[in-house]
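Below: a set of structures, written as structure tokens.
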Structure I
Amino acid sequence: MVFVGMDHGTTGVSFTILSSSQEGGKPATHFKIGRDELSKGEVSAIDELSKRVELDSIKLMVITYAMGDGLTTIKPLNKVNNRGVLSIGGAGKVTGGGTAVYSEIENSDIPTLLLPGLHKKIPCLDPRFKAAYSHHASAEKISISYNAYLETGWENMIVADISSNSVTMLIQNGEIVGAMDACLGAMGVIHGPLDLEMLRDIDDGDKTANECFSHAGAVKIAEINTKVSDAKDELLEMFQKGDEKAELAINTMIMTIAMEIWGLVGISDQIDGIVLTGSMGAMQEPVDFFGSLKEYLGNVVSVVRIPPTSGSMGSAQIAQDIYNGKKNILGIIVESYDP
């Protein structure tokens with residue numbers, strides 16, 4: 001039996017193929033397709049998937065798409081309206097690549113479920129988080145948290161996904177109870193919080209909210225204005241060359257992420273540990289981002305890293321567990337479907 005997970009990320013769409021035979025230790029298969037390739041129609045996600053697995057052998061696929069704010073449950077794709085979103089605006093750069101993949105999967109015969117995002121209508125979230133923030137995290141953060149949950153066995157933890165943006169989730173008693181989205185707290189490479197200067201730029205009509213949000217991370221400090229897909233590499237290259245702006249950008253990222261994590265620690269009932277992931281959060285080379293952030297955190301609780309494939313891997317693990325009868329994923333209800 002084969003299960004597939006998809007992570008609709010900022011720089012590309014990632015897939016994990018997980019076979020039940022892999023319980024003996026055989027590694028899962030991961031691949032990623034860049035957003036630029038997808039938006040230009042240069043590659044087909046289903047074709048790429050079919051090169052690696054017989055499509056008829058896929059028992060269940062779980063995917064994510066954009067903010068996921070139009071859903072409150074894990075829902076069969078054939079029952080989803082408007083791709084599970086209320087609006088595509090105001091959430092970062094839109095290229096159309098993820099939409100193309102969604103349409104391909106929707107038109108295939110692969111049984112597929114769609115994950116919701118974390119927002120104020122999700123029942124398991126703490127009422128105080130829902131009162132404070134309309135949106136908490138996009139759908140792949142559920143996948144990432146589930147992978148962290150399976151990898152660590154921790155019932156009470158904080159999971160920080162650090163890459164183009166930084167989003168931190170709080171899990172208590174095996175359920176997601178809150179999260180801090182990228183526009184609220186910590187910086188990522190691309191995205192970050194909308195501060196007063198940006199709000200004034202928006203009010204004055206100098207920039208859109210999207211333009212501000214998509215240049216509020218480390219790129220703002222390092223003065224990087226390249227394509228989203230190239231920004232991280234340029235930042236790291238500058239850092240390795242000793243560029244002071246790049247050093248300040250990375251150190252500021254780390255500081256804001258530590259602030260966000262400690263903030264969630266402060267309101268939690270219990271924390272078994274902290275999980276760092278994402279292309280930056282799990283990074284040890286060429287920059288030891290993980291180690292530098294761990295220095296802020298590790299003197300009180302355990303801090304571990306999981307690979308940046310955690311989004312698609314978690315989706316595949318969710319697919320496998322739902323197929324085997326699981327009805328609840330970290331507090332998110334699974335709607336019935338025909339396997």
Structure II
Amino acid sequence: MTSLLPPRHLLEDSDLTREQLEHQLGVAAHLKTERANGVEQQRLIGKTIALLFEKPSTRTRAAFEVAIDEQGGHCTYIDPASSHVGVTESIEDTAIVLGRLYDGIAFRGYAHNDVEALARFAGVPVWNGLTDRWHPTQALADLLTMREHAAKPLEQLAVCFLGDARDNVANSLLTSGALIGMDVRIACPDALRPEDDIIHAAGRIAATSGGRVLVTDDIDQAVTGADFLYTDVWVSMGEPREAWAERIPLLRPYRIDQAMVQRTGNPAVKVLHCLPAIHDQNSQLGHELFTGYGLDGAEVSDDVFRSPHSIVFDQAENRLHTIKAVMLCSLNRSQPILDGA
């Protein structure tokens with residue numbers, strides 16, 4: 001076993017070293033090429049995976065299910081309506097049971113402590129598909145997408161996240177970007193900054209990797225020269241709808257529209273979003289925001305979302321390839337996919 005092999009679990013971005021992160025991106029790119037050329041090898045034959053999801057999902061669930069199927073494995077989707085977890089059965093008991101039945105567990109839920117407990121008691125690899133604090137499988141897809149669309153190495157790129165930066169996506173981008181040596185910038189109101197411990201930890205990582213971390217409410221300082229702009233919804237799952245009345249005045253200045261794109265000074269800048277996005281009125285929430293607040297699209301304007309600057313659907317597809325890489329690097333450790341692993 002070499003240092004390129006990641007730990008069995010992926011609970012948060014800092015579980016990986018820079019070398020392991022780069023290796024997983026390489027594995028994901030290799031798997032993507034295999035699939036595109038119709039020569040994908042099935043490396044999960046005989047493996048069973050539990051998808052334990054407290055929160056609903058489109059991309060994360062679909063990516064895990066398609067990844068497992070294409071790799072020859074089997075999965076079971078378990079949601080709160082079809083299980084006892086957290087209601088009449090503890091996370092510890094659930095972990096022990098699932099660990100005896102499955103080869104790995106993907107968890108998507110609320111409390112980060114829960115995914116840590118699963119990893120502690122299950123006895124099989126556990127992968128974090130989202131908690132309130134981290135979203136590492138999303139960050140891997142983000143990095144792969146930036147690598148594909150940039151004319152220079154990741155460590156020479158600048159990415160700026162704008163909006164509510166207290167969320168798991170911003171935390172993971174900040175940490176993974178620092179690990180890889182990128183220039184990672186967060187533009188947000190002071191009230192919506194990432195937690196201080198996350199900022200400080202990312203700063204320490206960047207000092208070692210040669211990266212840079214900036215958290216500021218100065219939009220021009222953050223976006224000028226950026227290669228990528230990134231945003232997420234302004235009110236997360238589980239928060240009350242009433243939160244919009246507070247967030248909209250705070251976050252309107254951080255909206256990614258054509259004016260924000262131009263403020264980068266980079267005509268080749270690309271736009272990222274983990275989805276779902278509120279960019280028009282063609283969803284229930286989008287319609288409610290228009291009728292209630294006069295907001296036609298929230299965190300990103302429709303014209304930018306549909307423009308050549310937007311690479312959000314490439315980013316969504318890359319959830320599949322990076323999730324495959326995460327599972328295979330955990331479950332297929334004796335048969336490396338890339339030379340030197």
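Values quoted throughout were computed directly from the atomic coordinates according to the rules given, and no laboratory measurement underlies them. Not measured: the values here are computed from a predicted model. Cβ atoms are built from the backbone, for glycine too; each structure is taken alone.
Comparing distance in nm of label points 7 Å out along Cα→Cβ at positions 17 and 233 across structures I, II, the highest value is found for II.
Of the structures labelled I, II, which one yields 0.75 when FRET efficiency 1/(1 + (r/R0)^6) of positions 201 and 281 (r between Cβ atoms, R0 = 35 Å, to 0.05) is computed from its coordinates? Working shown, then result.
Numbers: I: 0.75; II: 0.35.
Of the options listed, only I reproduces it.
To which of I, II does the computed value 11.2 (mean count of other Cβ atoms within 10 Å over residues 33-40) belong? Computing mean count of other Cβ atoms within 10 Å over residues 33-40 on every structure in I, II gives 11.2 only for II. helix-only ellipticity at 222 nm (-39500 (n - 2.57) for each DSSP H run of 4 or more, over all residues; to 500) computed as -10500: which structure among I, II? Only structure I yields this read-out.
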